[in-house]
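Alright, structures below, take your time with them.
The numbers here are math on the coordinates, done by the rules we state, and not lab data. Because the structure is a prediction, the values reported are computed rather than measured. Cβ atoms are built from the backbone, for glycine too; each structure is taken alone.
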Structure P
Amino acid sequence: MKKLFPALGVRTALTAATLVFVAQAAWALQPFKVQDIRVEGLQRVEPGTIFASLPLRIGDEYTDEKGAAAIRALFALGLFKDVKLEAQGTVLVVVVQERPTIAEVEFAGIKEFDKDQLKKAMRAVGVVDGRAFDKALADRAEQELKRQYINKSLYGAEVVTTVTPVERNRVNLTFTVTEGEPARIKEISIVGNHAFSESTLTDLFDLDTGGWLSWYTKSDRYARAKLNADLETLRSYYLARGYMEFRIDSTQVALSPDKQSISIIVNITEGPRYVVSGVTLAGNYLDREDEFKSLVTIKPGEPYNADLVTQTTKAFTDHFGSFGYAFARVEAVPEIDHENNRVQLELRADPSRRAYVRRINIEGNNRTRDEVVRREFRQYEASWYNGDKIKLSRDRVDRLGYFTEVNVETQEVPGAPDQVDLVVHVTEKPTGMIQIGAGYSTAEKLSFTFGIKQENVFGSGNTLGIDLNTGKYNRTIVLSTTDPYFTQDGISRTLDVFYRTQRPYQYQGGDYSLVSEGGSIKFGVPFSEVDTVYFGAGLERTRIKAGTNIPAAYLAYADKYGSSSFAVPLTIGWSRDDRDSALAPSTGRLMKLTSELSLAGDARYAKAGAQYQQYIPLTKRYTLAFNGEIGYGKGLGGRPFPVFKNYYSGGLGSVRGFDQGTLGPRDVTGAILGGTKKITLNTEFMAPFPGAGNDRTLRWFTFIDVGNVYGDNEPWSLKGMRASVGIGLSWISPLGPLSLAWGQPIRKFAGDKIQRLQFQIGTSF
């Protein structure tokens, strides 16, 4: 009991002091009837704020108790640093002294953060212009700043707050930060592992002890969210390999006394490895057990794999959904044999009830019309609920590119157990784009680019754009518009008007140019959800502008058929693209077939091409990629294939290690002419850049390239193929995808132009 007296005494003293303070503020006021209330000392606070907070009104009897309550109420507003009550006859005078307000918040010494980001964090704790200021508010601001720096592994950051009074009872707040050096992860240890080596397990982590590229990846900076994600990756790794009873016992994060290094110790218990003895189905499977059994990816006799279990149960739920059972539940119940380390899995299913889709509601589209979203849906109102069609519909809306987020929520209809509503939540993003920039490649040298595009004009889903490219060898002006739903069936229409100027690359023959101008119309017909067939027609005029050292073949074509040629090309093509990314793919394939036919005009020819890309993920970090491309052109009606339609090869995008566009037949003058036949084969092995951890924006690759261009009278021949090997770097930079490659020709011929180091901004494979 004795120990309680000191604490009790302190609390009693504080209470007494508060009562004395409040009593003094209203001291020597005899009870009286309040005939009027006057407020003095206000600068910014409205009098109405005072009157609304006072427990006293005109006509009330003033007492000491009511006076103390009034003072407490005014202090509770947090707007005043002093409050007094005075009486002038029957008039109650409230004398206040306002707290200063924040005029401006500034930061000094900030390098790690953007100041706007910190101001947003300050607003979250109440530090904002116009807010009443007190010491407690400054303390909260300092703690929030330190928390922000701790999230960046800057544990030694120091914050000093400077309060500067300014006119009209305001203050400027300046937070001066000494950031210091970030604490870096010195050690990551895993204790309790036996089945897998520590290096194998730590390679799964995005956090690491750093490398020479840590300044870019920042993977050696500790963050609790990153560690939690890594621990889940570790857990999934074990569960996918049969360790059903795996657990993480504890995680210890130790900061060195100098706050410069961090040690992470993860204690785990692996448990035994379990093998699946069998898989059985239980519950109601709609008399379709054979269909559901075909969806089971769990193999008896193989180690338990949690990923396959999740994959199977999801496949079951989705399959139920395809029959209209929106609320189906599937549970994998394990029966564990601890003695033999075997597990029997029972998949229990409850389809619940079948449902119709009553209504589809669109939310979040402030600019985009409802019809733009609705026309992508393959799930229709008043139809059976179909999970496959809903997922397909959601993916189609997402692929529009108009929204940063697309979610579909299933809601039960009250009083109608067989009906559901679908709510499509979308978050719009700006679809207008203006691009101004410059690029440099070893072939093009310096080029200027300008582009303006609106992908969702007036919320209609149509695209309107202009592209301008100025380079040393290629200059382009293109006006285009696309209507993705030119017809209700989803046939797209694209209109193009273009003006292009092409000059020969270095070593191709001198100072001359090819000028093409015209327009085209193209339609895209979706034959399935993944296949689109394109067909169209155009009108082109190409002029050969003679200059110094123009190849003899160009002069001969101009002399016989004129320097200006008209063509009416008809195009047809097909594409399928299921790659996981267009910028940094790791899986999937791209297939294209293109053809061009001109039967009218001065230039009469046929041109066809095919391309196939395949990306094979070897592991999470490594990818093997193949690319094959072939092209063929033939003149029609007794005319040769137009020289200005020739294929070129060499350099990035074809056979690296050779100068851009220099492979193939040559003129008698030695100028490169290109050819009517082209073949290119590429193989790449891609991996994260050393020191970059699992970062996919920076990768290195090795490659083998084979290819060549052949003339009209030359047969396809392996003897003429050029080949090269090399190494390269790809980086998704702020300016766009950048590719740098060093190639060494391993099969070349006399006169070939070699260029071992090449780079460009843009895709090249």
Structure Q
Amino acid sequence: MSKAPFLPIRDLVIFPNVVTPIYVGRANSIATLEKAIASKTKLVLGLQKDASQENPTFDGDIYEVGVIANIVQIIRMPNNNIKVLVEAENRVKIKDIKKEENEYVTTYTVIEETLKDSKETEAIYRKVFTRFEKYISMIGKFSSELILNLKKIEDYSNGLDIMASNLNISAEKKQEILEISNVRDRGYRILDEIVAEMEIASLEKTIDDKVKTKMNEAQRAYYLKEKISVMKEELGDFSQDDDVIEIVDRVKDADIPKEVREKLEAEIKKLTKMQPFSAESSVIRNYIEAVLDLPWNSQTDDALDLKKASEILERDHYGLKDAKEKVLDYLAVKKLNPSMNGVILCLAGPPGIGKTSLVKSIAESMGRKFVRVSLGGVRDEAEIRGHRRTYVGSMPGKIMKAMKEAGTNNPVMLLDEIDKMSNDFKGDPASAMLEVLDPEQNKNFEDHYIDMPFDLSKVFFVATANDLRNVSAPLRDRMDILQLSSYTEFEKLHIAQNFLLKQAQKENGLADVEIKIPDKVMFKLIDEYTREAGVRNLKREIINICRKLAREVVEKDIKKFNLKTADLEKYLGKAKFRPEKSRKAVGKIGVVNGLAWTAVGGVTLDVQGVDTPGKGEVTLTGTLGNVMKESASVAMTYVKANLKKYPPKDKNFFKDRTIHLHFPEGATPKDGPSAGITITTAIVSVLTNRKVRQDIAMTGEITITGDVLAIGGVREKVIGAHRAGIKEVILPEDNRVDTDEIPDELKSTMKIHFAKTYDDVSKLVFVK
């Protein structure tokens, strides 16, 4: 057993008869090296198991097999490290490593090799050499001198060690080869490693070739693009190649009219001459895309099955007979004349009666796309017609946006709340709507942004409004107006039981729960909790009930409910309205029940009159319009002209007294001529001191000669009177034809009188 200085090596395995450079930098290692140089002794080199360990303890940190080597050359580096060229002689087994002062010393024994010269060893060597030669040519990282030197070597062990040292394998695998003392077995192991490395090298070459090909293609494309770019720069041509190509392809494939295509091609030509990222370039690109997004020639086929359409309309809505008839009429004509242009319909009526939802059902029944345009609060003309492209942030108007959303040129377009448009210094949007809703003009509707005629004639326009008085006369003239009336209590009951309750159950997860609200309870809900023209609040209250019931289902696991009248107060609180009682036929002086039509349906309009000291004038209070003020003046004149019929209670009445007429709910604006006979009755009652019946209501315009003229909103007014508990109504004779619109259930419970002159009215209203 011999003793020699020891150097731990990191990430490097040194084979016998191979000259290898090593770098020594650790203080203890440098000290050991210096001693070996000074004493001219050999070094034992061993591989460190953990390369990251700076100061190995040698207790299992070093592999047991290493080499003994001669120091060939020493080069001292500027950083105090030492480069040492060593030549290993033999494999050695490292026994014991110790640290003496600052130096490493080990004891070792030389390992004897076996089967060094056998025939099998020769055969395996030749095989390994052949494979190694191919491996070298495949990798191409080694010089040809290496192969020549290997051919000259007669010592198989030496040759195998040289080949092993030049393999691109891990230090751990090389250490395993170093530890094999049997030359034949070492050859087999090296052969396995060479075969494995050749497979990996082959795959790497394949991958490299693919990457190289792609890189070449990419470099070629990049080179060509850069060359084109430079050429264009020299020529002053700045086209956005990819973007322009994409846009050109879209225009080529688009189904658009010829004139539109020509306009877009002209815009593309401009685009190619601009800097890619200029503001103008972006504007043109956005414009082209906006034009291409419009459905120039795309349309849906109408479902002209009248029976199916009727079923859909009846399924979703109760009543609204006239609106449904209009739609079915249109479908019938469309079936006979497919080239017929679109219809422009206006559904006018109080809120909550189902105008918007009806339009959705119309679209479904026709098999068309539905799109909604909200006009409430629109006050800028540009919102309808769009902005011109010269403005920053310009965009198409609401109509063109809706057409883009629809994706077809024949949708059902809902113009919601058309009466809520206003105007300011930016223009009048209602005037802009004139072109949209004119069948003669909308074939060539021109949006300022699109700047090309677009055909809107195939669109089925349906506008909704609460109060047509807020819609300009020219706009009203362009629409087929369909007046939708308020619902009666009986209609509300039917809607609630067959539609609203089922919807509320479904929305609140109660579809499988049995909920029964008897008609008596529902009537109380309608009369005392929701007094309105439509059913919106009624639906809201039913939903509130369902939510309360949902809580009971969760907490108490109840699956069946049968509501009683008392339950309403339990779930909804106290009633919001007092129940209307039938007005008694008692008389009051100066108090008269009139009828008025509002945006929310028909209501009673009370007029109260008293006489006060004065000069014979009529004083009016309440928020009254000019027409109603004129009606009061006409009524006063008529009464003064007929004092023989209506003698004053005091001969000097018009000298000493003044009549004061008050219209309660002063904050609510009131206007129109239909209160003429109501005002006249109040004046006559105060003048003559005669009592007026409180169980009768009236409506009608009065002339200066006492004639009673026709008024509008008969159905709503009669329903309003019924809601207020009134059993008799006076209408103008000319409105007799309008009584067909009054529901039959109201006709059976109410008495309707007709008056040609005020004499007919006076015979009915005063207590005898």
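Structure above, values below:
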| quantity | calculated |
| --- | --- |
| Winner on distance in nm of label points 7 Å out along Cα→Cβ at positions 333 and 653 once structures P, Q are ranked, highest first | P |
| Of the structures P, Q, the one that 13.1 was derived from, the read-out being mean count of other Cβ atoms within 10 Å over residues 413-420 | P |
| Origin of the value 51.3, 159, where Rg and Dmax of the Cα atoms in Å was derived from one of P, Q | Q |
| Answer label among P, Q for the case where helix-only ellipticity at 222 nm (-39500 (n - 2.57) for each DSSP H run of 4 or more, over all residues; to 500), calculated from the coordinates, equals -5500 | P |
